[in-house]
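Got some structures for you, see below.
Readers should treat all values here as calculations from the given coordinates under stated rules, not as data from a laboratory. Because the structure is a prediction, the values reported are computed rather than measured. Cβ atoms are built from the backbone, for glycine too; each structure is taken alone.
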Structure 1
Amino acid sequence: MRLLLLPLAWIYGCIIRFRNFCYDRGWLKSFAFDFPIVLIGNLSTGGTGKTPHTDLLIQHLKSHKKITTLSRGYKRTYTGFGIATEKSLVEDIGDEPKMYKQKHPDIEVAVHADRVEGVYLILQDEPDTQLILMDDGFQHRRIKAGYNILLTTFDKPFYKDYLLPAGNLREHRSAVRRAQTVIVTKCPDTITEEQMTEMRTAIQRYKQLPVHFTRYTYLQPRPLFADQPMQSIPAQSAVTLLTGIAGNKQLKAYLNKQYSQIKAMAFADHHYFTPSDLQRIAAQTQDGIIITTEKDAMRLMEVREGIDVLQLAIFVQPVAVECISNEQALLHDLETWLSTMQTAAV
């Protein structure tokens, strides 16, 4: 049915083409920095795995680079610049930045709606920073990152998608040319070499650039609160999957193999859970056992009083990114660019 909206997608596409043309010609100003900025983005409206892939880069790079992440802080109540602490609230910094700070207290996490000003303020307030990681903003042409990592999913690669509102693309497929590397995410365990070759060929029709493939691996669920009464999920439990993210299809499929019965309750992306939400969740949860994502956990932790009153047992399902293609090759390209930037700065 969305294909009936192709005329509107054509109009939207003309607007986006003109906007990009203005940036390419210099009629609209882009800001480039003589400083390593890596951007992890996509062409679609979401659900490609930016957060876990940003987390992957943090884990690999923080041992030898002083990292500061820069996020918009979507749906937070304050739009100005801020540096996260471990006590920062989601409403102040957003759920993704809060997650980065909780998982990696040894890095700096910054938020600002204006990414250009955000970079200037990071360099001013955090002078030890050696690398800025931006989780999103591929369409934010005002800032020109030095290294762009474009994510696209296995199930719906950008080259098979359409512009909004007929599809999920924010801009034309040809925008992949601004990327330095592409990662095909959320690949199934059964992906074959032939499938990877086919996808790599389709992507490289737009630009000859490295194409890598990753999949999710799910770790042992952990209690949302360290002192909650239920510390593990009993075997053969009926559980409720509670999410407020762009897509839960893959996680739901995984949990269906782990538990006797799964019921999914999906809210809008970055949804703030209210007392009435908790009441509805409790009413629809069979055994009072809930599994949620790491990002949703950031928002749920801030409504603990309601969770305790309703005696809900909530568990967080950690996810890790695993490279199917050579992980060292993926990181080598980035490290080579970082070395080039460092050499140029000397």
Structure 2
Amino acid sequence: MNVKVLLLLIWLPVQAMAQGFAGLGTAGGNFAQPQPDTVLQFPADHGPHPDYRIEWWYVTANLTGPDGTPYGLQWTLFRSALAPHDGQGWETPQLWMGHAAVTTPQKQFVAEHLARGGIGQAGVEADPFSAWIDDWVLQGANFGKLHMAGSGVDFAYDVGLTAKGPLVLHGQKGYSVKSGSGQASYYYSQPFFKLSGTLTLPEGKVPVTGTAWLDHEWSSQPLAQDQTGWDWFSLSFDRGDKLMGFVLRGAKDYTAATWIGADGTSEALPDGAFSALPLATHSVAGHDMPVDWHVILPKHGIDVRVKALNPDAWMATSVPYWEGPVTVSGSQAGVGYLEMTGYDH
């Protein structure tokens, strides 16, 4: 049996795979649970948390080529645990999955890697920071300056990221509530990366520059049982301010947001302060995806239209979802990323 097929068969019962969506609402069992009074510690918390069931390190970037063509880039490493501990070699219960993607206005390039932990094929170390799966890497002497590389059959990228602002802790100092019944995760971002490097596409190499946003999140049951997925926005406005906001879809939708000032100060906003309303859908991979949105954050005067650069930015991976760059217009102009999960059911 092909080793990747074997790994997939091992992995599929773990419904918390990737952003496994509805499965993330199942009870966390003996896994650790986030607590609201926890103080995140860096650089230690840049590393893995094997006592928690699911974790990801997630980079998205908005790029521009020398002729002005816009691009999107994604690098993601997911950790999922069969049991709340780590181990040596094949005894480890930790499983890993990586996603890499490049989005152009016309095409979506996607690749996926699967790995078992404990054998060096994939993992994360906190200090110096290093995250990897096979030859895909996100690493640097410190978290403020990183090298990132990923590739697929018909694409590759090799870029450098330099932080130009502070880390941002979402929710209550990193304790991010996800439902009215109290499910939560630990969640922080580095939304101030400047990026430069090279994309390799079928037509050749393209030098690019732009901005990148890194999310690190971990939990054991981040969704309520009735929640099936989410619509997540990371928006960077031309004036320097930024906005992270999400809608978790369920019997009653739950929203939260973080307003991030150009100076690095941040404000967590509660359920109901942020709204995102679909304006138009697009059929992709047999699913009607809302790729045109009206996003509103009244407290900070945000009333914008958020529109996909490429409506076909479908991640055809083991657990499929939509992820791609967006443009922002209205009360503020800018760019960003949109992720939509749970529409494959």
Winner on relative contact order in percent (Cα under 8 Å, 6 or more apart) once structures 1, 2 are ranked, highest first: 1
Winner on distance in nm of label points 7 Å out along Cα→Cβ at positions 89 and 241 once structures 1, 2 are ranked, highest first: 2
Structure from which -10500 was derived, helix-only ellipticity at 222 nm (-39500 (n - 2.57) for each DSSP H run of 4 or more, over all residues; to 500), options 1, 2: 1
Rg and Dmax of the Cα atoms in Å, for residues 177-256 alone from the coordinates reads 18.4, 55; which among 1, 2: 1
Structure with the greatest value (metric mean count of other Cβ atoms within 10 Å over residues 233-240, set 1, 2): 2
Given 0.93 for Rg/Rh (Cα atoms, Kirkwood Rh), calculated: source structure among 1, 2: 2
Parent structure of the calculated result 2.9, given that distance in nm of label points 7 Å out along Cα→Cβ at positions 105 and 249 is the read-out and 1, 2 the choices: 2
